[in-house]
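Asks: Okay, got some structures for you below.
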Structure 1
Amino acid sequence: MRFVFTKHALKRFKDFRNYGVKIARQQVIKTIQKPDHVDKKSDSPKIIVSKIRDETHILRVVFKIESDIIVIITFYPAKRGRYYENKKN
């Protein structure tokens, strides 16, 4: 599978960096590859995955699959527990 970032998703890297939050492309890709939580229902056909980022935050990624391409629409950090009950493994 190939990963493609939309223009909006690429802009998010700069937006978060301006707020002092560093998120790397590899973190976004790892969240898709090995998520802690997967939501395929709330925004179907888009998929929302989440991965624990630190003690208080998760990284959420919204994407869709087109043929053999994963199109990353957006991503954002969120407070743990806001979207689903998560526990640190």
Structure 2
Amino acid sequence: MANHPSALKRARQNETRKLRNRTVKTRVKNIVKSVREESATQSPEAAQKNLNAAKSLIDKAAKKGVIHKKTAARKISRLAKVVNSSKAKAE
């Protein structure tokens, strides 16, 4: 454990950031999961709606620095690919 006052403060700051980042990451994981489930079912409209919400959430996470911007782009790209392929199957 840290002993110096500045190191103690840094440890406190890291802990609060860790908790904040964890909630954002959990929300991203959950919405990605819901988009994948929607695309697996027969409703491409709902999957598209969830995809737009997921894009927004993932971009916000990248903007806050919770995830890297290229990681966000990769996640969005893969989700769009899944939704578009399910849309093509439905037609």
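Asks: Matching task: -31000 is the computed value of helix-only ellipticity at 222 nm (-39500 (n - 2.57) for each DSSP H run of 4 or more, over all residues; to 500). Pick the structure from 1, 2.
Replies: 2
Asks: Given a value of 0.85 for FRET efficiency 1/(1 + (r/R0)^6) of positions 15 and 71 (r between Cβ atoms, R0 = 25 Å, to 0.05), point me to the structure among 1, 2 it was derived from.
Replies: This figure was derived from 1.
Asks: Here's something else I'd like to know. Match the computed value 1.04 of Cα Rg over 2.2 N^0.38 Å to one of the structures 1, 2, and report its label.
Replies: 1
Asks: Looking at distance in nm of label points 7 Å out along Cα→Cβ at positions 7 and 63, point out which structure of 1, 2 has the largest value.
Replies: 2
FYI, it's all coordinate maths here, none of it is from the lab. This structure is a prediction, so every number in the text was calculated from the model and none was measured. Cβ atoms are built from the backbone, for glycine too; each structure is taken alone.
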